[in-house]
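Peer 1: In what follows, structures are represented as structure tokens.
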Structure I
Amino acid sequence: MRRIFLLLVLLGMLATAFLLFSPYGPHRETFVEIAPGTSSRQIARALEQQGIVRSRYGFDVWRLWMEVAHGGTLKAGEYRFDHPARISEVYDRIRRGDVYTIALTIPEGSNLFDIAARVEAAQLGFKEAFEQAARKNIALVADLDPHATSLEGYLFPDTYHFGRQTTAAVMVAAMVKRFRSAAASLGLEGNVHRVVTLASLVERETPIAEERPLVASVFINRLDKNMPLMTDPSVIYAALLEGRYRGTIYQSDLNADSPYNTYRRAGLPPGPICNPGVTSLMAAINPAKTNYLYFVAASADPSGHSRFAATLEEHQRNVEAYRRAQHEAGSR
């Protein structure tokens, strides 16, 4: 009888070891959603039902052992499993809260249409839903910009990590929160609307960080003289808002009666035309002190830098130099 008892104990130990240490699970992508408030036993049952662990009881045994030895709790969220694993690995991932997220990178100068397209490309939702959320949730910036008609300008460029079920409203809130953090670190205060609008124009005019304070100075100088800013990015934005942008600027765009058409209307446009990064915000807060009134943007110049001028005559010479550079670049 003793031998039989020892044999049964040995078989029980082997069975337990098999449950605990033998890899098990799916060979294809499988998601398990653990809602907040789900009990440990419910989690074990869900893992067994989804085929992540061989036995809920084996998972519970390991969980109890680890909680006694090291403490810790299981965390809510969505988890992705795509290969057989030991119970210890499954447990450790849920204890650490290693939830599945999708990286969403927003480059500096992206407008809400660009961001919406990236959201859809990342399979985080439809672009229309994101655009709607960016217009609907303006209360998020009411204290910063009481007249905002969308969150354009306040969707801070950065890399975010969102779960598959994250709503557009949650995404825009995260981006605005990141903007507030950046604004606080820069000491942005006063007329935030004006600063962010100016920074958005600067952002779209040059990709060269060192030039941005100079570009900002041009806009400030023109505003002081009540001269139209005559900036192409604002004309493009006007066309985007009206759904008529065709990939380039036409004369009809320059003639369009839009508050964003800075060729026809003096002053800043009604609001930001994109979401500027830190360097453009800094340039708008602290523009260079110059007498420049004109520039040929680096984004259009094959020479790779902007050309600044204080007089129309000097600007015309810069335009001619720009055209020669374009011609030479095209003939290569």
Structure II
Amino acid sequence: MRSSLSYLFWPLVVTVLGIVLAGYLGWEFSGTTGGALSFLLIAAVLAVLEISLSFDNAIVNANKLKEMTPAWQRRFLTWGILIAVFGMRIVFPLLIVVIAAKIGPIAAVKLAATDPAQYADLIRDAHLPIAAFGGAFLMLVALSFFFDQSKQVDWIGKLERFLRRCGSVRGMEVGFVLIFILFFVWLLPVRDEKLFMFSAMCGIVTFLAVDALGHLLDKWGKSSSSATRSTAQVGLGGFLYLEVLDASFSFDGVIGAFALTQNLFLIAIGLGIGAMYVRSMTVMLVERGTLAEFRYLEHGAFWSILTLSIIMFGQTMWHLPEVVTGLLGAGFIATAFVSSILWNKKHRAETENT
């Protein structure tokens, strides 16, 4: 079995390259040593922000990846990380500006380089639809886990059993999210109602479409006479699900990063470093079977996702510091980790007594 340090090789390589590049950017933009050091510090803080916000993402990714073939696992951990780093941390912020400002991609890059303050304002103006879409999608991800009738392990016993009973009613998770959306539509100013509703509905439709595609490919693959075709189809559904999930997780980090710096290139470096550590955590969880060893860790991740979805909805009306999101998510996961250790000790003691 690989040592824990071996999983950190590529993240450390990317960290060194990223820090050097951040320092170079700081020198180019400011022409001073202090400016270079400031960029170094911001890149480090952004990396920590990404890790804290995305640890629950790594746990959910690992749970999905263990169901996929080794070939599709490798594809997600190679192509997927490229899409996550370059797509969500670079292309996505540019795409927002292209749509919001109605300018071309090249003009958006020039705007990011020459007028970062205006660029950041455009990103912040697009925060409401992003938060509505991500909140609806992530809430369905979490509720689908808790409403699952086949779920046999409960962490927060009474509450999780109640949610599982609710899942016996078909479509209850969608109904729950719709009630949440209507509540915020009632609270929001009239000028924001249509945009919020449309974006949230897009989040629901995207989840249902990806989920339906996964089930369709799974069913089609099982009925296929070709084993290779079957695994490819099932792997494709899981791959698409994980990519959309990663995109939804990335919204919060990308938007939050602009609170620290308005430089798009520095944001890409810092969040890219953090994304590499999240990837390594995902690989370690899959290869070492950590999820099976700690029975409540997955529950903590999904409670963290549910909390994040509520916070994203709340951010359409109020400013909530990203540190709150990170601490709440880390708190759920840490508590679930400790609960798992205590359960393991109790279970071993009962086994030894019998």
Structure III
Amino acid sequence: MGRPATPTSRRPLQRASGIGLLALILALVAGTLAACGNTEPRNLIDSIRSGSVVLGTKFDQPGLGIRNPDKSVTGFDPSVSTYVVNHVADELGVDHPEIRWRETPSAQRETLIDNGEVDMIAATYSITAARAKEVAFAGPYLINYQGLLVREDDDTISSLSDLSAGKKLCSVTGSTPAQNVKSQLPSVQLQEYDSYSSCVEALRRGKVDALTTDEVILAGYANFFPGEFKLVGMSYLKDACVKDSLKKAGQPFSTEYYGIGMAKEYPEAVTAVNEALDAMMVTPPGGESPWDRALRDAIGNSTVDSMIARADAPDSQYKFTPDPGDLGFLDSPSTPCPPGLS
């Protein structure tokens, strides 16, 4: 039999057990922090160099960004994002990175960027002065206008004025597009749903007569349901005062500039993305640009051709081709409303 262990002989074992316990605690803490995700904004360039990027987009908008049953993500916004990161990788002289997609609902976009959960977001993300205070924007990569979606066989609606006389207009609850129309046509019956997909289904079933939001979103639905819908353009019927700014008769409704949102801490990443967007829009001799091809795949040739023709018309107030890196529209002065105009 050996001698009973003395207190002195037990100390190395106790010390070793304490060190092991401390190491276990530190490992658990590190694992918990890792599970919570990065809390610092991500640098797109660093992520591309590391070989893996996280890109935000919509998962529920046909043509713009949709998650397929095989978990792939397709649409115009993912196509733009993929081209951008691969072009930046080529310029850096590194391999194209692995792309992981993250769904980015509109209300969460700034938070996801600030918390470092995505490298960048292209998700029908309109560039506004308020948002530009929180995140940096590359782009715009698309100029968009408010429009109407109606059934293909409905010949009673060919302009905004046809929405009067008791027509039912659908839009998302509290949306600006719906309120803009309501202010111009007080007699229209506004039906508000919780999502655009719900509005589309109501339109298919004849419960409403039209749906209004950004044209490119509507075009995505029309392309997704071929032969069922058509787009109708919208412009102000008369001079109107909207948010204390004068909107002249014939002016398009709510011009939107879609941009790519990123962290404000890395201006070099914004520059790189704008250069990639410029490259995407270059048209080779006798061909079409990658940007044009992606847009046509997303919303259809006929819709793109109509947008181009509208922009090229004499005295047109519409534009088609964006200018990446030019955010001058954020500082464009508005025309004050004259006295007495509501």
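Peer 1: Can you say which of I, II, III returns -15500 when helix-only ellipticity at 222 nm (-39500 (n - 2.57) for each DSSP H run of 4 or more, over all residues; to 500) is computed? Walk me through the intermediate numbers first.
Peer 2: On the way: I: -15500; II: -27000; III: -11500.
It was calculated from structure I.
Peer 1: Sticking with this one: Taking distance in nm of label points 7 Å out along Cα→Cβ at positions 200 and 320 for each of I, II, III, which is largest?
Peer 2: Answer by largest value of distance in nm of label points 7 Å out along Cα→Cβ at positions 200 and 320: I.
Peer 1: Still on this structure: Tell me which of I, II, III gives 14 when you compute relative contact order in percent (Cα under 8 Å, 6 or more apart). Show your work: numbers first, answer last.
Peer 2: Details: I: 14; II: 33; III: 21.
It was calculated from structure I.
Peer 1: From which structure (I, II, III) was Cα Rg over 2.2 N^0.38 Å calculated, if the value obtained is 1.29?
Peer 2: III
All of the numbers you see were taken from the coordinates with simple rules; none came from a lab. Note that the structure is a prediction, hence the values are computed from the model and not measured. Cβ atoms are built from the backbone, for glycine too; each structure is taken alone.
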